[in-house]
Structure P
Amino acid sequence: MKEHFVIKGKRDFIVNKVADEYIGYDRLDLEYYSFDEIGAEILYCISKNFSLDKIVELLKQDYEVSEDECKQAIISFLEETPILHIIYANLVKSDIYLQLKPFREK
């Protein structure tokens, strides 16, 4: 995974690796956010407009986790991340938003 990437959208969100964590920077709100390696991998995949299934496939290659557990962990991460409002347009492009509250059927 790259040590620097940008999630393009209405507000570009810049992510850089600093030591053993990833720091995301919101230039409009002048706020920093910290992510671990897995969170950064999810965000990188979102920056590439990958589908939820594609993100699950990639994470399963690196981690011993079932497909359902992986998918649920990604959804939980996205629903709880403080940058959801920044990346939401990207989630719409890849239809991931349909798996999040209030759109998911379960």
Structure Q
Amino acid sequence: MDSHDLAELLTGLASRLNNLMVDTSGAVSRQCSDLQETLTGQALAAIAKDLDHATAQYAAAVNALTEATQEADAATAALDQTERSIEAVAKVVKFAGQASALAAGVLA
């Protein structure tokens, strides 16, 4: 573990929260925005400070940020899958509508 790990993880998680903010709406989007701003400020502070990376507190923060980053990645993947599912359903609706119109023509 290096003294710059905390700043890198804060920056990475802030970036992921920015992406999630864009991909969500309402209260969740606002919470992601607020957290992104907080994490960005913390990353800048971590860069400016001479941190002791050998402390248990530092290790706990790095571990928590790593876990949060993994969860953010999982959430992004889930949102991507949901988006593809919605697109697939929209495609089905389009094709079903076209098929129904063709069937109506045959039945007329």
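Laboratory data are not the source of any read-out in this text; all were calculated from the coordinates shown. Predicted, not measured: the structure shown is a model, and the values here were computed from it. Cβ atoms are built from the backbone, for glycine too; each structure is taken alone.
Please state which of the structures P, Q yields 23 when relative contact order in percent (Cα under 8 Å, 6 or more apart) is computed from it.
Working: P: 23; Q: 32.
Answer by label: P.
With distance in nm of label points 7 Å out along Cα→Cβ at positions 7 and 55 computed over the structures P, Q, the top value is the one for Q, the highest of the group.
From which structure (P, Q) was helix-only ellipticity at 222 nm (-39500 (n - 2.57) for each DSSP H run of 4 or more, over all residues; to 500) calculated, if the value obtained is -13500?
P
Looking across P, Q, the calculation of distance in nm of label points 7 Å out along Cα→Cβ at positions 31 and 79 that yields 1.3 traces back to Q.
If mean count of other Cβ atoms within 10 Å over residues 47-54 comes out at 11.1 when worked out from the coordinates, which of P, Q was used? Comparing all candidates, it corresponds to Q. When mean projected area of the Cα convex hull in nm² is computed for each of P, Q, the one that comes out at 6.5 is P.
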